[in-house]
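Undergrad: Multiple structures follow.
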Structure I
Amino acid sequence: MTPPQMSHSETESAADQPDTTLDSDIVDDRDGPDQRTMMDRTLLEARNLDVYYGDEQALTDVDIEIPEKQVTAVIGPSGCGKSTFLRSINRMNDLVDTARIEGDLLFDGKNVYDDDVDPVALRRKIGMVFQSPNPFPKSIRDNVAYGLKVQGDDENVDEKVETALKRSALWDEVEHQLDESGLELSGGQQQRLCIARAIAPDPEVILMDEPASALDPVATSKIEDLIEELAEDYTVVIVTHNMQQAARISDKTAVFLTGGELVEFDDTNKIFENPDHQRVEDYITGKFG
């Protein structure tokens, strides 16, 4: 089931909230020795995850372990719960009145739905890029600096803006127009601006909900190249309707099918070349979906 869509103002207000303390178990410890040495360390994990919108069940008993600093693609037919799963990770579904979550969803070993976890602080660690580019009606500089401003980070802002724009492969195109509106950029540039905005506060995870579906092939190729580069520093989870895109850019692939069921999760090559489940093979080969 496709989750209810949030307006631009709801998306902006989700980030623009007073700062409160996130539970001490959720911290930025990427420089710790265990993270440097364990390449396949699980960073995100769902256990018996069920999600409902009112009386309708969108996700059913999902179990998955998503590794750190890799690209995990989430694929499946329309209405199978892909976006719902993504929005559950950083509690964006909290903004949907009818949403109800059961089971556990762990970030770095901590259940993000525990009462002592502040969702606003959580979203600083788990950024999100939406399907359609949604730059704010602000300058390019202010768009990128927005998350820094919200969390009260006013040190070396210009340097952090430049770093984020370079990481999003946009700096060379906009370095002389930082005071111009982000709305004046092309669609592909706007999406990379949104990626820069998401990574400026230096999160650990970047969630992407079909980030290239509204873009032309050239812009899509730039986004795909960027995603592969981002995985060197971030854990990336991308929902995509494009199976070829998943095959090109992801390390792991999760296949959701009708009823919000996670049918198979494995290395991307295994999923596309030799899946364990006939239903997955039928979907991959185009027999349904």
Structure II
Amino acid sequence: MISPLDILTSDLLRYPLIIAVLIGLTAPVVGTYLVQKRLSLLGDGLGHVALTGVAVGWLIGAWTSAAPADLLAIPGALAASVIGALLIEYVREVSHTSRDVALAILFYGGIAGGVVIIQLAGGTSQNLMAYLFGSLSTVTAPDALISVVLAVVVLGIGVGLSGLLAAVTADEEFARASGLPVRIVNVLIAVMAALTVTLSMRIVGALMVSALMIVPVAAAQNLVVGFTRTMRTAMVIAVLCSLGGLLITVYVDLPPGGVIVLLTIAVYALGLLTRALRPVREHPPTSGPGPSRAGGAPTVARATGHH
């Protein structure tokens, strides 16, 4: 039987625990903005693109005889997901292609590129499984260090500039008319999503990282009202589910990403039940300024913290 002390002192478990906490803190921050922008599937698209980056990292590692073979997998995923995030914003700005089409291209191109390039690197699609669904055994000290750096950047932007980012996501047209740097904010949000995807791949997996961005936010919207309170509540939910899911997989041989996501969905379902059982008078009014429901978009005034 593994004791709590074993978990804290084992390198195999210590680093995943650190990354799990960082994922729980960062994913809902990004997810709150994506939900407001109706871009819930952006994380999925970037997760698929990150797989191509993983494969490119393997290929470069094979060319340079790097050891281990996946030494450059995470840096490759980081570069690919950031480029993908910038490309989708560029396509949306300069062409008539909708975000849905751009995301679909990222979905299919990312998976196809990953499978083809990993084969060129001398590996197989099986080598991508740990990045698709997450794995405790693949997490190393460098992964934890990279995750800390990425988390600091995401939290620095997402929390430090929350007033500006929330104002733009609440009403993009009004923000543009007010002279706010809408394009820069959109790029920042897309890049934050890319960094979070890279941070989460080792534990949650590329296929499910978007769920950890979105589901805790949806669960929080069932419990609280207001942009800032939603973000904070979602962070608490995500941290608890990430740690809980990780600890479950220590004792039961299950994929950590799937367990973590199922826990967040369970919290969401619980929130729905709680909301349904509330007295009607506790619901906010449907008229007047501010969000008409827990999931509604905040006004610019509320988003920027001016009440």
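Read-outs: derived from the displayed coordinates by stated rules, not from any lab. Note that the structure is predicted; figures quoted are calculated from it, not measured.
Undergrad: Can you say which of I, II returns -24000 when helix-only ellipticity at 222 nm (-39500 (n - 2.57) for each DSSP H run of 4 or more, over all residues; to 500) is computed?
TA: Source structure: II.
Undergrad: Between I, II, which one scores greatest on Cα Rg over 2.2 N^0.38 Å?
TA: Across I, II, Cα Rg over 2.2 N^0.38 Å peaks for II.
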